[in-house]
Structure I
Amino acid sequence: MKSNSRRCFSIALSAIALFAFASVSIAGEVRIQILSATVKDKKIAGANIILQRNGETSVTGVTNAQGLAVVSPGFIDDRSTLMIVKKPGYSNLVVKCPCANTTYAISPVMTNLDGMRVVLNWGATPSDLDSHLVYPGNHVYFIDKQGAEANLDVDDTTSYGPETITIERKHDGERYIYAVHDYSNREDMNSTALSRSGAKVFVYVGQTLVRTYYVPANKKGNLWQVFAVTESGDFQDYNLMKGVVSEDRLELSEFQSAVGNAQAPVLTYSAGDSSSAREINSQGETAYHAGNYDEAIRLYQQAIELDGNYGQAYSNLGLAFQKVNRVSEALWANRKAIALASGPTAAQVRASSHYNNAKLYEAASQWSNAMREYKAAKREKANPAYDKGIARMQAKGAN
């Protein structure tokens, strides 16, 4: 439990950290620190920092032994600037600025098929934000850091973060909810400190950053319900602020009642964005058929950013990820395609996406998971390939 003495110590450390950051800043220059998302306080040297702005020359820097990169003047530090962090062995981090005098964490590449990593970063205040992951029988957070195949890797109480939760294997048929609690203002339901924290949540699957969430601005509340992962494995975006009354400990039942009953908002996109998404998806298909899979992935992701309800772009993205052997990402994209499938081709999209996932599990010798996916494909549409897959899995002993 976070005691008063721990809170005072945290505030003192936060002040020291702020002073240290200010003391190394040089007029006209910006410093960015990169840490490990999974090892507390580990500085990452040799990370490449790229700051991009449409129509302008990129500004670059490389982190030193302290994980610090000095970026010379010449860029505008606002939301129209994009920061990209690259380091071999780590997933690329892509984030909208402001980025000046901040700390970010990068995630080591994950290799497990159904794994996921959630990384929280924020600003100087409030000093103590907490990550919470709730799923059946489990509540992973600072008091209970270890759950069933999920754990809190890094807990931070002195501003900036990271706070990192890693799901080693997402359980099929179980719903996961992720939220951020403002521990510093836990007794103030109407606090705006969390909304003003600059908090960002990065979600990684395999070697790819698949989701980024920015805390809603100008909202009251000490709890940010960020997203859920459904029983079948697709994301539901909430991005809602709430006020909760809590003492030092958030019980599982209390937290589930606070975040578990809200209906996910229905996201809508403009006709112009949807039209542009379809145009870009078509460009992605052209790149895919030409064998330029990395470009196809980039275009499909761009289409999804414009229209997050565009199931065909997710289906295409899954195929492209599969071509470059990014199998965890392919599973994730296929699941979203299944969830979004609609119209006269919905059954075909769901069947083919389940079949693609079955093939990925079969290649990984996960016979039971492959059997589940082959059966799901067959329920959607008859196809001899699905029957053959089921027969192969039965021969392996799967039910």
Structure II
Amino acid sequence: MESLFAVIDVYYVSQLHDNDAVATIGLTESILTLIYSLAMGISMGATAMVARRVGEKDIKAAEVAAAQAIFVGVALSLAISISGVFFSTDLLRAMGANEHLIVKNSGYIKWMLTGNITIMMLFLVNGIFRGAGDAFIAMRSLWLANILNIMLDPVFIFGLGPIPAFGVEGAAIATNIGRGMGVLYQLYHFQKGKGLIKLHAENLLIQWKIIVRLIKVSAGGTSQFLIGSASWIFLVRIMADFGSAALAGYTIAIRIIVFAILPAWGMANAAATLVGQNLGAGHPERAEKSVWRAAFLNMVFLAFVTVLFYSLAGPILRLFTGDEEVLRNGIQCLQIVSLGYIFYAYGMVINQSFNGAGDTRTPTIISFFGFWLFQIPLAYALANWFAVGPVGVYSAIAIAESLMAIIGIVIFRQGKWKKVEI
């Protein structure tokens, strides 16, 4: 459901028949991945701490940890909003955007950066709900947000009645409204809902000791995603040199790929919660059994997606564009990257299980070596030195993700994660 925002935005914006507009979403989303990284990192720390406290049957401590996580998220999002007001166009320029694109479409990135608190809170609060085992509340908040986004996107992009056509900027307006309503739904359940975790007045005091502990637990997870997200920015920068059509094809394909991967993250998040709760309850072997079962089910799901994407890449991409050059790049990206799904299915579950146990250091190291010392150099070398072009970037993604998954499995089997204290 989280990945559906970008897919819907790309779908409607592609109807403008403007490659620069689609490229703007690709450039902006690559920058937004840094925000996703912060949100997901803090979310993982909150999930781990809440799940451990719930496993220990200490609900009050879980509620206190949840409140402190929200304080941290709000502070970070305010800082990012300020940067969005003043540096939006500079960020697009640094990503290789031409001046025509910047002048015409910079409103999109400004809206997305200044409204980042909706992204931060959706990830963070849903992480708290998942840690408490209330995953369905998290899902319902995203249902609401996406339904509103689907309804509002065409209204703000193409205009309706008194609402003018904002173009690509309208997609950002609709997305922020949808996500904002999802956050309000979350907060309602914190106060009035039937979930395990609730926010009480006594929890709304800043407790620096818990915040410091949360930051330490979250730091590794945040670093993992920052390392990965920054690598995606470099990949987009490499792609930008091949023109707007190549970048637009890559953008559409990656949005579709993320749409398939993020549902698989649901299984990985479930494994993280089960690891945290079982370790808290003193059942490390049951925690490990949960991980292997989740990984296998994830592999079955992504194997099906691989077959689907490889055989139907053309028809899927044609839903978004009729431009032949955009189609060619998008089809190549979708087919090549999906070949790494089988390994990645295990890799994402294993990495999240490390995080659920509080061992964020191991997947951080794997991510650093895998992305920065292998994927980026390989992508640049294949694309430029060996003159393979964009296909080199797509191939590097599949190879690097598969290699990191194999390394993660080997380390996980050693079992040191079972002894981490948080």
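Looking at relative contact order in percent (Cα under 8 Å, 6 or more apart) for structures I, II, the greatest value goes to II. Once percent of Cα pairs over 38 Å apart is calculated for all of I, II, which comes out largest? Checked I, II; max of percent of Cα pairs over 38 Å apart sits with I. Rg and Dmax of the Cα atoms in Å, for residues 127-206 alone was computed and gave 13.2, 38; which structure, I, II, did it come from? Structure of origin is I. Suppose volume of the Cα convex hull per residue in Å³, for residues 191-374 alone works out to 150; of I, II, which structure was it derived from? Answer for the origin of the read-out: I. Looking across I, II, the calculation of distance in nm of label points 7 Å out along Cα→Cβ at positions 343 and 391 that yields 2.0 traces back to II.
If you line up I, II by distance in nm of label points 7 Å out along Cα→Cβ at positions 31 and 359, the top spot, with the largest value, goes to I. helix-only ellipticity at 222 nm (-39500 (n - 2.57) for each DSSP H run of 4 or more, over all residues; to 500) was computed and gave -11000; which structure, I, II, did it come from? The read-out comes from structure I.
Quick note: the coordinates plus some simple rules give every number you see, no bench work behind them. Quick caveat, the model's predicted, so the values are computed rather than measured. Cβ atoms are built from the backbone, for glycine too; each structure is taken alone.
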